Structure P
Amino acid sequence: MKNIKNIRDEIDTVDKGIVELIAKRSKLVHNLADFKSSIDEIKDKGRIDEVLQNVRGNAISLNLSPNLIEEVYSYIIDEMVEMEIAEFENKKVF
């Protein structure tokens, strides 16, 4: 029988998995920096729009709020773009 502690433990496990997936995504973004030659390439609006459309569609198919998922992903993308720009700028120094 499930109780509040069991459910909270499951939520904690899911949260850990989400953080691990964000870390994996971050590493992949880090790898992309090597292929980009300008900040404009990093701020690829077309690609950002494509990602947001994809996650909105995924949210809808899972009966989640597409607006919530888009907001979460917009934040993640903004942070990772800033990280990628910082790495790009560091690369130019050396």
Structure Q
Amino acid sequence: MNPVLFIITGSNGSGKSTVGATYLPPEIQKRYKVFDGDKLALQKRRGLSGTIKSFKEARKLADEWMYEQFDTQVKKQLLPTIILLMRVISGIQPL
């Protein structure tokens, strides 16, 4: 199966987090969890609120953490495909 990336975009308040996932094919909705960066960052900010008194600093740390989580998920999903492509390009039989 070829990798597929779905990106749901829209302006603030357009409903991306609320209804965006419903635009995905049903098999994708059942099999995968949607990455909602806003939701993750908010949860992280709430977790930091007990230790970080500055809202601005907590938001910065939460956003950085969320971007790291996104990068990790993308790399985790794409790495097998990248390895396969490298093997094909270099003439090595895929595993």
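Consider the structures P, Q: one of them gives 16.8, 59 for Rg and Dmax of the Cα atoms in Å as calculated from the coordinates. Say which. Clearly, the read-out refers to P. Structures P, Q were shown, and helix-only ellipticity at 222 nm (-39500 (n - 2.57) for each DSSP H run of 4 or more, over all residues; to 500) at -28500 was computed from P.
Quick one: FRET efficiency 1/(1 + (r/R0)^6) of positions 18 and 58 (r between Cβ atoms, R0 = 25 Å, to 0.05) came out at 0.95 when computed from one of P, Q, so which one is it? Structure of origin is P.
Comparing relative contact order in percent (Cα under 8 Å, 6 or more apart) across P, Q, which is largest?
Values: P: 31; Q: 20.
Greatest value across P, Q: structure P.
Each reported figure results from applying straightforward, stated rules to the coordinates on display, with no laboratory input. What you are looking at is a predicted structure, and each value in this text was computed from that prediction instead of being measured. Cβ atoms are built from the backbone, for glycine too; each structure is taken alone.
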